[in-house]
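Take a look at the structures listed below.
Derivation of every value follows stated rules applied to the coordinates shown; laboratory data play no part. A quick note: this is a predicted structure, and the numbers were derived from the prediction, not measured. Cβ atoms are built from the backbone, for glycine too; each structure is taken alone.
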Structure P
Amino acid sequence: MSGHSTYTPKSAFARWLDSRLPILSLRAELMDYPTPKNLNYWWTFGGILALCLGLQIATGVVLAMHYNVGNAFDSVEHIMRDVNYGWLLRYLHANGASMFFLAVYIHMMRGLYYGSYKAPREVIWLLGMVIYLLMMATAFMGYVLPWGQMSFHGAVVITNLLGAFPIIGEPITTWLWGGYAVDTPTLNRFFSLHYLLPFVIAGVVVLHIWALHVPGNNNPTGVDVKSKADTLPFHPYYTVKDGFAIVLFLILYAVFVFFMPDALGHADNYTPANPLQTPQHIVPEWYLLPFYAMLRAVPDKVMGVLVMFGSLALLFLLPWLDTAKVRSMRYRPSMRWFFFIFVVVCFLLGWCGGNPPDDPVIPANVGFQLFDSNINSFTWFSRVLTLYYFAYFIVITPIMGWVEKTLPVPESISTPVLAGEAKKG
């Protein structure tokens, strides 16, 4: 139930403008947009993500004015030391990437839990996954720009992975490098793409919101809107609610920017890039660690790349892998536990990706080992976790949709909302 605006321009200028460019009608339609009355705070992360994108673009444009590809490492130090409030802009941008991914992961997990990817919202989910892939590409290229040790060697590792693809891999790698190895031409390409892709993301976000306004929001019950009684105008009810959540999120953001700006980075990136000295442990940023753990879990390079990209492809296929008739896991008690295990598995994959692959999961100084130290490594632990990740989408999700006995689903949104108010009274 998307609804339409009843806005009528009052002044002569407003009527003239609205008849030629209906911006005022569009604004009113967005404000009057009928929204399910039972949305909780998990739904505020859409607005938070829009704010994060705006901040990343604004700070990135200013930083680009002072960045010099030919002298990348020193230009970053110049921004930090000599540009007015350059330190603030850089910390806002660097930590903003982490905040962006934190919000998008919560947003995605909410979609998984409440079944927001199911019909008729498949296109909304697919556009969201496109945004996620563009974010990953943009973040990786941004991580290379400081041209520190971790930036350089991370670029070497990831670009070499593309060469694993037959036929097309080598030409793509050579084009990205701009030569026969990672060097200044590579950095120039990454800087250009890093500057361009956020605007592409903004365009896909517009499509994402447009697609959302066709079927309307999902809600915690997963029940479709039946009548006007199930909805509230987006403004002022949800603008105020989202505004409160955004303030709390900005407080967390500010804690990192002002009190621990380097906590989410890597110390090796404060050393200039040196092709002749490889860091002991090459790792990407924290938000890419789960996929990095999957990549390292497979001994064969080509298979590792296929597993990593396959884990992303499953997210695109999810609307058709889920066979359940009920959207929300509120009414799927068994599947709910598999989902919670899946969330824990994602955290553990990130933990494995951040540790050297051959280190023992349980250190020897603890006093005991469950298995031989050669077996009880992060590589083997990652393999077990990767198997569950794939099983969740390929095996558990479709089978549970067929066999699970679900709880009774309310007939309308208003039923559980009003029932909850009656209990409180």
Structure Q
Amino acid sequence: MMDRRTRLLTAPILPTLFRLAVPSIVAMMIMSSMSIVETWYLGREGIVELAGVALVFPIMMLSTMLSAGAIGGAVSGATANAVGAGDTARAEMILRASVILSVGGGAVMAVVFLLFGRAFYSFLGGEGIVLDAAMAYSNTLMPGMILIWMTNMGAGVMRGAGDMLRPAMVQAITSISHFVLCWVLITRGEMGIAGAAWAMIGGYGVGLCALWFLFLTGRSHVKFAPGPVARALMVPLLRVGSLAGIQSVMTIAIALTVTALVGRLGPQWLAGYGIGARLEFLLIPVIFGIGASLIAMVGANAGAGQRDRAISIAWRGTFVAAGIVGLIGLASFAVPTFWARQFTDDPAVIQATATYMRTVAPCYAFFGLGLCLYFASQSLQSLGAPVLGSLIRLIIIAGGGIALFRSGNTDPDNIFMLVAAAMVIYGVVVALGLRLFAWRPRQDRSGSAVRR
């Protein structure tokens, strides 16, 4: 029976990808359920709570994208390279580095939003009781950011080593704990929106304990071993993680820009957009699940010198992810009110969500295309095209939004059409940039592509 490293390097691509992706997709779906459960409980509290959490939601997304996708992805990719090269000591050092990065990243986010949160949420359009609700949630959540970062980045090390099952189990423990705490603190304890934040912190705290039980007892493929972290390791991790972080920051800047535009239309539109954005957050598990598998497979093959196989894996996995989220988008377009009705009975909010779905959901395949290629690019250190695509998407939405407000064309349909167009352009730019430049097939002397 083949060991994990051999399977990553030699086994058939699509069967191996699906075997790795399924547990990871399940884990990320479970993670996304935390946001859905939270929204369901707060939807019973009222529209003010929904709107308040919608203001903070992009920051929670940023935390997840940085700790699990950007810096966490760099850590995962580096682990995959080490496993592909058979360097166990380096993989263990990467785990130690992930602890340092988690504490630093989580602490920085906590301090920034504890100090400047009110000004930030005001900029997004929050005011009055909606702003007060956002602050009650944010100020409670921020001190727990380090727990969130450590859980996500530790799981990334496991996934980079090709172990998708144990991170899925940890995420299940986290989400079950969160579900129980939401019921206890929001409903039974009547703590409202602050109880939702405490439930999030408590859930991740339990998950972190389960994760480190695996590391400390040697039940994970990469074991924790005390020792130093070499500068020669930390600097590349920071470089790749920072570049990937720029992509994540721009992705969140896009969400914040849309939130700021929609927030000026009224609380029903803000709440409706917040519910719609939850579906996009639910798509990320599918993309991330396949993307995390790509990081492991692409990284291991790149680390073993099999670059052409690594690129082939990246394209095949990306097209699978884009197809799946594209079908979800078409289903949401066909039944645009279904998602909203799971969270609210308010007719205005349902209509606002449906308007968003009819316009943006058909373009989800392009979102999946660009984001999955971003994950695969981390292991190949070819992040230029994904970062450029995100920058262009941000410029289109921010510039177009300013133009719409200056011209007085602030109809929600126009804003959502702008979001949809930017999503399409993003996917196309990333795919073409990688295909024509960074991932262009190597040519032999006769001019034909070299295949492995």
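Among the shown structures P, Q, from which was the value 17.9 of mean count of other Cβ atoms within 10 Å over residues 52-59 calculated? Write out the running numbers ahead of the final one.
Numbers: P: 17.9; Q: 26.2.
Only structure P yields this read-out.
From which structure (P, Q) was P(r) over Cα pairs in 5 Å bins from 0, in percent, for residues 188-235 alone calculated, if the value obtained is 5, 15, 16, 16, 12, 10, 8, 7, 6, 3, 1, 0? Provide the component values of the computation, followed by the final result.
Values: P: 5, 15, 16, 16, 12, 10, 8, 7, 6, 3, 1, 0; Q: 5, 17, 13, 13, 14, 13, 9, 9, 5, 2, 0.
Corresponding structure: P.
Out of P, Q, choose the structure whose coordinates give FRET efficiency 1/(1 + (r/R0)^6) of positions 20 and 164 (r between Cβ atoms, R0 = 41 Å, to 0.05) equal to 0.15 when calculated.
On the way: P: 0.15; Q: 1.00.
Structure P accounts for this read-out.
Work out mean count of other Cβ atoms within 10 Å over residues 36-43 for each of structures P, Q, then name the structure with the largest result.
Numbers: P: 17.4; Q: 21.1.
Largest value of mean count of other Cβ atoms within 10 Å over residues 36-43: Q.
Could you figure out which one of P, Q the value 154 for volume of the Cα convex hull per residue in Å³, for residues 92-283 alone was computed from?
Of the options listed, only P reproduces it.
Match the computed value -27500 of helix-only ellipticity at 222 nm (-39500 (n - 2.57) for each DSSP H run of 4 or more, over all residues; to 500) to one of the structures P, Q, and report its label. It would help to have the intermediate numbers written out before the result.
Numbers: P: -20500; Q: -27500.
Matching structure: Q.
Going by Rg/Rh (Cα atoms, Kirkwood Rh), which of structures P, Q comes out largest?
On the way: P: 1.00; Q: 0.97.
That would be structure P.
Assign the value 0.05, calculated as FRET efficiency 1/(1 + (r/R0)^6) of positions 76 and 228 (r between Cβ atoms, R0 = 30 Å, to 0.05), to the correct structure from P, Q. Present the calculation step by step, with values, prior to reporting the outcome.
On the way: P: 0.05; Q: 0.90.
For FRET efficiency 1/(1 + (r/R0)^6) of positions 76 and 228 (r between Cβ atoms, R0 = 30 Å, to 0.05), the value 0.05 is produced by structure P.
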